[in-house]
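Just so you know, all these numbers are worked out from the coordinates, no wet-lab data involved. Computed from a predicted structure; not experimentally measured. Cβ atoms are built from the backbone, for glycine too; each structure is taken alone.
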Structure P
Amino acid sequence: MHKQSSKFSLEYSRYNIPADFPVIAFTEEWNIPDDEITFLHCHNCLEIGLCNRGEGIALVEGKTCGFTAGDLYIVCPNTMHITKSCDGTDSQWEYLYIDTQRLFKEYLHGELPNASLLMFDSPDFPNIISGQSYPHMRLLLQQILREMEGKRENYRISAACLCISFLIELLRFLPRESESHFSNLRSKLVIYPAIQYIDSHYMEPVRIEELSARCCLSLTHFRRLFKSIMGEGPLNYLNRIRINKSCELLYSTEDTVLDIALQVGFSGNTSYNRNFTQIMGTTPLQWRKKSRSVTKNDMAFSIFPCG
């Protein structure tokens, strides 16, 4: 992932995926205005958007992508992003949020080949997919949204199957697009054991030597490869994951800042507060207060946690 300009504040948006189904849908008319971009946010799941009206730009990590009506918007978990409509206009969207690991486990009893490519962004990840060039993907997404909206008999089974079909098409799409620009897909898969380990053990002491060993790489080569792919070193990535996880606890619990710092793997308040302020642009207490004060109407931007 790529380090963002310091002019943007960074915010975490947690979506509470239901325990009995790994997909949620926002099928209302979510309007994105032309406001000046002052913050970026990330989610705890895969985001898929469909632009039904308007045009504008999407900022995703270090990339700027244009979108227009009919385009699809794909954002990996823990990826900083925001959308903005063209000046003087707004755009209208529908969204899906998917816990892909649960979806594959519950409906396929496993994982799709190369599914790890859906877990983290990279310079060649196509965050905007043209609905005009790939109408079959747009149609699949529309079918999923209509199933989730209509909630007819067995709609969850239908939506899950359609989601899997869509993700298969997306995985077919990724290598074809990325290979024309970059040759590091294999390298991304090489470091994925480290990504998985961090996501599962962030609350514990994590040694870089352990991460490099899991990828069967020397320490020096692992550090260099990780940074070239993710845009930041493994320690910075670990701390960002810890901060993201701590935002969930700040929002949803009454635990003290120190307790939360310890729960997500920091040694104490000093290192936690320093990293939180550096990444989020505010202190943990200020973030907790602000996140809880946002009304439902503000969720058109998906700024803060929602259920």
Structure Q
Amino acid sequence: MYKIFEAPSVKLEKLEGIWLQLSNSVCNIKCKHCFLAIKQEIKKKNFFDIKEISEVLKKIDKSNLKTIYLTGGEPFLHPKFNEILNLSLKYANVIIYTNGTFFNEKRIRNIEKILNESENTVSFFVSLDHFMQGKHDEYRGANVFKKVLNGLNYLEKYNFNIRIMCTNIKNEDEEYLKSGFDELFKQRGLKLSKDSVTIIPMLITGEYAKHYDFEPKEGCIDIDKMNNFDENILDCKNSRVISQEGIFSCPALINDPRGKLGEDINNIPKKVYLETETCFTCLNCSHKLFGI
């Protein structure tokens, strides 16, 4: 008799987070390790229309909603970014996921003005993948490191909450990375510390899968181990992604058909099956890969 295998699953109990994927592909830099496939085509069709965003947000049950994440690609490239931020703040606190290269005095002051009209908050999750410029720019491009650090100065000047998101590209010791960031922040006169840094494991998808050889992890998730597993560290436990292509279970699965749940936020399955390599990576992490 054959045993039918069913991947372990996670059920959405409360929709606490919404990811607005302002673009699936548009970014100003092309990181060699990005888990998405970036095209860098700045065309109107590649951006999530603000009218569609507004209609989707109106449909959401907001009784448990705590956070709206603005992400991309690079969200600041959206031609109506400020309007989308203003709209999102009417529903929940906002976290902006960014590569940190677009910050200047005028942009930050405009965000501050929008924020002053809301009772909710704005925080920034900024990508910075190493405390050494050479190791960082090897993957993100020349001079990106300097631009990000300059941008952090602007964010601190206006007292925004900041979290540094470091992708552990070369699988280095996490305490080594955090201590290095701690020293970097001190040298640059930033208030940030190693406690402001989240270390994220590599996701073998998108651009990384195109550029580098890798050996996929063998096997699958042991369903028995899920019995004592804290599901709350999984983003798919309490959040969903909304994009112009539909509703997805996870920001990392936006280009994976296995991550698509449907078209209508109120008519999608609550259960998500953990059947991808990304799910395997996520389950072996001690914290959420993306959200809070």
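Quick notes on this structure:
- Parent structure of the calculated result 25, given that relative contact order in percent (Cα under 8 Å, 6 or more apart) is the read-out and P, Q the choices: Q
- In this comparison of P, Q, the computed figure -14000 for helix-only ellipticity at 222 nm (-39500 (n - 2.57) for each DSSP H run of 4 or more, over all residues; to 500) is attributed to P.
- Origin of the value 2.7, where distance in nm of label points 7 Å out along Cα→Cβ at positions 74 and 282 was derived from one of P, Q: Q
- Structure (P, Q) behind the derived value 30, 20, 11 of semi-axes √(5λ) of the Cα gyration tensor in Å, for residues 162-273 alone: P
- If distance in nm of label points 7 Å out along Cα→Cβ at positions 138 and 234 is computed and equals 3.4, the structure in P, Q: Q
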